[in-house]
Structure 1
Amino acid sequence: MKTIRLMAVTTVVALALAGNAQAKKTGYEEITVSNGGSLSGTIMFKGNVPAPIMEDLSKGKNAEFCATHPDTQEGGIRPRQKVVVQDGKLKNAVILIENINKGKAWDEKTVNVEFRRCDIFPKVTVIRKTPKGMKEGLAQVTNQDENILHNPHGYSVKGANRKTLFNKPLPSKGSVADITKSLKRLKQKKDSHFFLQCDQHNYMEADARIVWNPYYTVSAADGSFTLDNIPAGTYKVTAWHPYVGEVTQEITVEKETKANFELTAK
């Protein structure tokens, strides 16, 4: 009897240690960062900028209202520029540290996505998996269009495959879909690209990078970016754009570190 009990205890301890090891391997630990360093630079673009998609709003639902979008041209045509470049510098690239397991705290602000004038704002953002015990407030989608039905449909995308995370109708202005619970389904080894589309107006699109630590940012209109409060060390840093691709560098971060990235048109 003692032998059996000892074996059972040993098994429980072994499983607990294995669980802790796995948590340390894949999790992220918030700590106080003393004398943290920074990483800043510019995202450069090489190649020909893709032409905008010329969307004929007259062929879709709510054509008269959707034509009030400020970019709409004569005949109800709205150009959609998925890759925005100014003077060779790329806007809306996500810069993230891939392999950091402890550091500054996560930002507790809700990620807000707005459906407005038959468009989605922001075009590129960042989301993460729902923390354990959290039920709401991580991310939400809001309809800002009066008397217009929007239907946000969120996917995890990998290559040509799409996995639905949520599909929630927003009947009119002020309707909110809190998607916190839906993001619990994200898995670190499988999910990296989030895609959002309106099922009522399928030209309404936005993208996000799925991240697993709080060291990320999105490049500004001039391609600039800054990551701060980074513990000194050598890291794998990636610059990613949903319609251009990604590039990764190994960078040693010290007090004030500079690094530029170049993404090439597909």
Structure 2
Amino acid sequence: MRYYIIDAFTDQIFKGNPAGVCVLPAWLPDEVMRDIAMENNLSETAFAVKEGERYGLRWFTPSAEVDLCGHATLATSFVLFSFYEAGPEPLEFQTRSGILKVEKKGDFMEMNFPARPPKPTEFNAEMKKAVGSVPVVAAYENYNLMLELESEEDVKTIEPDFAAVKELPYHGLIVTAKGRDSDFVSRFFAPVVGVNEDPVTGSTHTTLVPFWSERLNKKELVARQLSKRGGTLYCRNGGDRIFIAGEAALYLTGELSLR
């Protein structure tokens, strides 16, 4: 079975967010896909199967299947555009989050995701335990917790208590602030699904873009995720849909032996 590792949201290997990609003739049993993701030990491994005019697409962390993953969708699109689909037509994926569309625009691929705007919530003692003494401006929530911090430097240097983050009643923790050389910056921590820090996270920007678009009164925004690897996302607020564009780089191709 052909296997790829793609660095997403970057044009250089060893940057951005690496994702495993398997393009299958038919679905494998769920436990096999979970085992492959665990063995590969990347934040997400994507599995795609051609189903008529669309591809079915599923994403697994080393410990769980997830409903939405931006960087692995970008990585899968890069593989399909590079090795499987001859034409320039947009890709359509059937996923647990509905139909996702990806359009190739030169070296960039633009994804079209449902918006997931956050709502305000109270910053409490459990949240404070998770983030320590870093100043928090405000707290917001949907299926993730999002904390607005005072500065880009606070986002860059925060050291969460991962055990405390795991105890919060959320999928993960987003921290964000206004950027210096970009519109906004962020980091994302999800120990509950086996990913202490995700290097670059497309799905969190379905929450970040509506928030910062309203705050900055801008429809088009440039975002930086400040993990050690780092990555850049070019975003557009389309109301109930969020458009996220980025580049990708091929790191590895190989064969998986499942015997």
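Bear in mind that the values in this text are calculations on the coordinates, not laboratory data. This structure is a prediction, so every number in the text was calculated from the model and none was measured. Cβ atoms are built from the backbone, for glycine too; each structure is taken alone.
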- Message: Taking distance in nm of label points 7 Å out along Cα→Cβ at positions 80 and 232 as the criterion, which structure among 1, 2 has the greatest value?
- Response: 1
- Item | Label whose coordinates, when volume of the Cα convex hull per residue in Å³ is calculated, return 119 (choices 1, 2) | 2
- Task: Determine which structure produced the value -6000 for helix-only ellipticity at 222 nm (-39500 (n - 2.57) for each DSSP H run of 4 or more, over all residues; to 500), calculated from the coordinates; the candidates are 1, 2.
- Result: 2
- Have a look at 1, 2 and say which one yields 23 for relative contact order in percent (Cα under 8 Å, 6 or more apart), as calculated. 2
- Item | Value 1.6, calculated as distance in nm of label points 7 Å out along Cα→Cβ at positions 168 and 200, assigned to which of 1, 2 | 1
- Candidates 1, 2; Rg and Dmax of the Cα atoms in Å, for residues 64-151 alone computed = 17.5, 53; producing structure is 1
- Which structure, out of 1, 2, was distance in nm of label points 7 Å out along Cα→Cβ at positions 88 and 184 calculated from, if the result is 3.2? 2
- From which structure (1, 2) was mean count of other Cβ atoms within 10 Å over residues 40-47 calculated, if the value obtained is 18.9? 1
